[in-house]
Structure P
Amino acid sequence: MEEGLTLEFKKELAEGLEKEVVAFLNTQGGNILIGADDDGTILGLDDAKSLSLIVIDRIKNNIQPATLGLFNVEVKQAESKSYIRVIVAQGLEKPYYIKKHGMSSKGCFIRIGSQSSPMNQSMITDLYSRRAIQTLSNVLSPNQHLTFDQLKMYYGIRGFDVSGEFFLRNLGLYTDDGRFNYTAYLMSDDNGVSIKVARFRGMNKLDIIERNEFGRTCLIRSAYQVLDKLEVANATVVRVGGKAARKEIRLVDRDALREAVLNAIIHNDYILGSFPVFEIYDDRIEIVSSGGLPIGLSQEEFFKGLSHPRNRELMRIFSDMDLCEQLGSGMQKILRAYPRDIFSISDHFISVRFPYNEEALSIYREEDPCKPSGGNSGGDGGNNGGNTITMLPAEDDGLSENALTVLRALQTDGSLSQRQLSESIDMSMRTVQRALTELRDARYIVREGSPRSGTYIVLKQV
């Protein structure tokens, strides 16, 4: 492993950290390994966890424009030695600079080969003149009377302190003059963002059989609703019987689909007034997001997984919810399962077309030739050669005892509300909410219908 355009080694946390981060922000992004020798050998760090918090604080406070959502800091292990990995994305608001030196050659750097070199004034001026100024952070919310009960609930469940006056400010929900920005609008309890999931009969849009509209609420909740809906549509087919071993197949690769769904929601250009659309057909699932590629990112860089987030504030929030991969890794997860040609990229839209697995689709249709593809259904194999479609049994995902208790109750009656669950199993409402979040994140349950009248569908049994 050698230092290069996107990789830098540091033996210890020293003064030069900000310079390297600025250079990566102004170039193609990259990784900084702290606790590694010049040849990449891991030397290790004492108390890497505490040092990682210092790294986060320095990047957040010593670099301008704001780096929120443009970096991850991880504590890693190699041969029983701890080191820190700083993952930096290419920024949209170039030039980035060290705050104390300002937008000058002492504060602005760019990556050239394996070196972080100072930028001259003409480079700084050129980058500043092309800076993307329309970002979610500096566009005003169309409504300044916002509430954030759901956002606080999601953060509270994960152990964050949401009581302080700086909670919203630390998430980047204000403009420089103290008013709510468009990120705040997307995260608020009541907004105008509509995300549609539609199911069609056949291979085209002529015959719509179901239309769901999620959104107009906190974008985190909308994302969960879309994921839950597509989880139900993405049937698992199980082939059993005969000499063949048991084989479980999804219509669409689950990890790739989840990644594409979250990418569409996180990186959509909401300022244009268009929202992500998800479509289910008899032979495929299609996802469309608006905005095309971010300025400065080529198609080749896009497919290589170079991170250049359009909405860095959203990426930070979704990362806090464990709803997005580390910077730059999601595309590789999709391309491990599918070729590039499932993507269609234009100036204003990116669409992803996931064809159904042919073997899974053939088995699914054997079960009931009249049934449209998608959605889970039960079955005992009938007389069709031992093929069957069934829900998967629960695996050992390390569920807590509280989550297992809630899951068993939902297996008996999925229509129970949170309050009814709390009363029936003698568990506090807050504990029930945490257990439901754990089960949903582990894909044991999905929620169908409205919060008041919907039901929980159990995907894995215990």
Structure Q
Amino acid sequence: MVSFDHREPGTDPARWTTFLDTVPPEPVDPGRFDAVLVVAPHPDDETLGAGGLVATAADRGLRVEVLLVTRGERSHPDSPTTDRQRLGARRAREFADALAILHPAAVATSLGVPDGGVREHADVLRAALHERVTAVPGRVLVVAPWRGDGHRDHRITGEVAATVVADAPRAALLEYPVWAWHWDDPDASAAPWDRARALALSPDVLARKRAALAAHRSQIRPLSQAPGDEAIVDERHAAHHLRPTEWFFAATAPTPTPSPASRSRESFDAHYARKPEGWDFDGSWYERRKRAVTVAALPRERYRSALELGCATGVLTAALTERADRVLGTDISEAPLLRARLRAPSARFVRAALPDEWPDGRFDLVVLSEIGYYLAPADLDRTIDRVLASLDDDGVLVACHWRHPDDEAVSDGDTVDARIADRWPRPALVRHVEEDFVLSVLPGSAVSSVARSEGLVR
């Protein structure tokens, strides 16, 4: 997964112009097909990546359908002036306006998948795309994001499209870059330019593409002057897409999807190099409240020996030292442990990668907070088994996880919580679920309810 920030200037469009002059592409000929099916993860992807193709197909009388996967409601997550519901509705209207400019007769279908959640709803996209590809009586050109574009929704959309087209004899696939223009380097490009395809745009088609992009006002203009409302596609980025030539990559056959790997030590090291405090554990009310809920969920007032897995900079660890005689914190990266040792001097810290580097000892409290979804399924299973083997009969595992999408995660909080519950030999003592996080307290064999242990009930 490529890491980039759309707010940075990105690669100069002039550098791409110089590079593209050296690329000898094969031409795209829409006339070889009976229909064009464009798959857009978000509103404006259809215009940025394939607007010229849609307009050209219209001029040639071809049937065009655009499959809109999400409404793009998370484009401005820090906006102080709007919310996801209103932004999604606004972007859906902009999409309709833009498509009417490109091809008034085009068919548009919106799948309503959550923005940022294409991976979790890939089956919805796969079924919809398969239905449309197989319904075309002749040859269909499917156009989807390049799988290496660097945005998770783009990658998953491209992967699903490649899989569906591979099983459809009358379909062909072209992949369009969107964010690669921004982060890639023409001098050492990651894109497959040996498979480049190009569509020359007439002046009228280019003018319609420009007008269609202008219809996506929430993306090309700031929502307001407040921080968090900045334009997503500024003039510099738009210049990549308003060339007189539209660029695509011929698709290769999809490779079998490998089993996901746990997030690497190197990626965490890089994260802490950029952000020494990791996340805003101290300043964020969300983090402070979640930490208070986690501590309040502990069923015993005092513990003998606590283990926190993935302790980061030790903010929760410091709170655990007030409830346990001994506390051990582990993290895959050394950088946050330097801060953790200063923040919780009475605790002990070791660098360890789960599940292979497991600390010695027995524990009556194990905390797994915001780390399970960075583990591959097999590593998560082994971690749960390690916890069970290290936990005293009167001990508990406390697992707390974020429920929203995380581009760096291997799975998600709900999946992790369900997997722990499936493998745990007893039902959860506590299960707290809210929109943002899920918290479960899993008991050892000798743990009873707080009231029962206090003798209040028999």
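Quick note: the coordinates plus some simple rules give every number you see, no bench work behind them. No experiment lies behind these values; they were computed from the predicted model shown. Cβ atoms are built from the backbone, for glycine too; each structure is taken alone.
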Quiz item: Comparing distance in nm of label points 7 Å out along Cα→Cβ at positions 31 and 343 across structures P, Q, which is largest?
Solution: Q
Practice problem: Please state which of the structures P, Q yields 1.00 when FRET efficiency 1/(1 + (r/R0)^6) of positions 151 and 431 (r between Cβ atoms, R0 = 41 Å, to 0.05) is computed from it. | Solution: P
Quiz item: When mean count of other Cβ atoms within 10 Å over residues 103-110 is calculated, the result is 15.8; to which of the structures P, Q does this value belong?
Solution: Q
Practice problem: Identify the structure, out of P, Q, from whose coordinates helix-only ellipticity at 222 nm (-39500 (n - 2.57) for each DSSP H run of 4 or more, over all residues; to 500) was calculated to give -11000. | Solution: Q
